[in-house]
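Every number in this text was worked out from the coordinates using simple rules, so none of it is lab data. Since the structure is predicted, the reported quantities are computational estimates derived from the model, not experimental observations. Cβ atoms are built from the backbone, for glycine too; each structure is taken alone.
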Structure P
Amino acid sequence: MDKRKPFNFKHFSVSDENSAMKVGTDAVLLGSWVEVSGKKKILDIGTGSGIISLMLAQRSEANITGLDIHKGSVEDAVLNFTNSRWATRLKAIQSSFQEYSSLCSESYDLIVSNPPFFTNSLKSPKQLKNISKHNDLLPYQDLIRGIRKIIAGSGKYCIIVPESDAAFINDLSTENGFHCVRQLTIYPKQSKPPSRVIMEFSTSKPDAVKKEIIIVRNDDNSYSTEYKLVTKDFYLEF
């Protein structure tokens, strides 16, 4: 089998050969859209190859921790962090989030996650795919309760989930003292229904939720103007 080539962005490269979570549109959109202004300490839950952490390092001056339960993913993340210009601000840890959040004495002013999200769905015979796609190892309830333990008082958390899970995530977050402040609904194409939603939560209730939409591709399969605009600081071709 041929070795998988690194994915080259404008200011860094990502090797994801051993990672359970491969480089994809979900991660790139989350890393591009989340607000990082003024953030000092960021936690990236389910970091995979570390792509989101690298994007946030490019966009901020924060110290960033990438957390993943999968050994190969952490190995990729360590390599990618070490080879980046922000190596001194990035670290990768292998641990379940449940264990990390129960033992953590730190607090974070921004927590991001591109979590595994399929519940009670057909499993793949490939274990890596199951780790990256199914939430058996990190149910939403454990994720949000753990975030509540380690988030700073004025901190925010940002998550990308299937559109079908968005209402549940919103309700679960509200139960744990969070309020949605921004929301991006993602359409793969204008002719298709929405596939993902990125939501940003705060412990402070906003006057109104800022709601946005983005269409990733035109009907001819080329990237849309708005997608190029959001991700232009990263893709080589934009």
Structure Q
Amino acid sequence: MANLEINTTQNVNLDYKIVSVGERILAFLIDLTLFLLYFYIVEIITSALDAAISDNWTVFGLQQLLILPVMFYSLYMHILFNGRTVGKMIMKTRVVKVDGTPVHWSNYLTLWMMRILDIWMFLGSIGLLTTIFSEKRQRLGDMAAGTVVISTKNKVKITHTILEEVTDDYEPTFINVTKLTDKDARLIKETYQIAINSNDFKTLNMLRNKVATVLEVESKLYDRQFIDTVLKDYNYFTQSM
């Protein structure tokens, strides 16, 4: 299965599984089922209106108005639910940018407009063929918008990044951690984890001394506590920016 490597804003490479053609079709069929159910409800409503209102043009206008949510379904669902429709939520997939940057509403608009060519014209054959033969399983709309559909089933744990979990009432200890860059914090955490896993206390102490020198701080905390606190403080300040 094809994977997509995305470099996050914190300089961490994350590998996501690009969904298969079958998964994309199933998500679409789920949405299509919702459309059919909605159309059935609209038909019941318009039939009732037709019996109550003698003006056929008024009934027709109300019917077209009720159909609008289906026409714009893909657009507003993607915008409101971070690249997901109901079908994608159930299949645990979503739309992301290929380069890892946040998806802009204009990208979703491009996807929505291209659905006419990809899906609704020629019975979806264009979208199906381009998805099958493209390296990243992209339909024409994805290519135009610079997006791809990924699986969200396998979440990246927080220990795979430079992040450390902090509570809402967390109070930082070292204000100078803002001197560090994302690259510095990632290197500190990687070295820290290697030293802990191998019980290499000498390396841990060297790391602690190096970080203390860079931050120009002194602390009575043990080496492990010191590094752990630095990483938590860094996360606190970067997430607050």
Can you spot which of P, Q the value 7, 23, 21, 17, 15, 9, 5, 2, 0 was calculated from, given it is P(r) over Cα pairs in 10 Å bins from 0, in percent? Q
For FRET efficiency 1/(1 + (r/R0)^6) of positions 150 and 206 (r between Cβ atoms, R0 = 35 Å, to 0.05), structure among P, Q ranking highest is P
Of the structures P, Q, the one that -18000 was derived from, the read-out being helix-only ellipticity at 222 nm (-39500 (n - 2.57) for each DSSP H run of 4 or more, over all residues; to 500): Q
Just checking, which of P, Q has the largest value of distance in nm of label points 7 Å out along Cα→Cβ at positions 62 and 142? Q
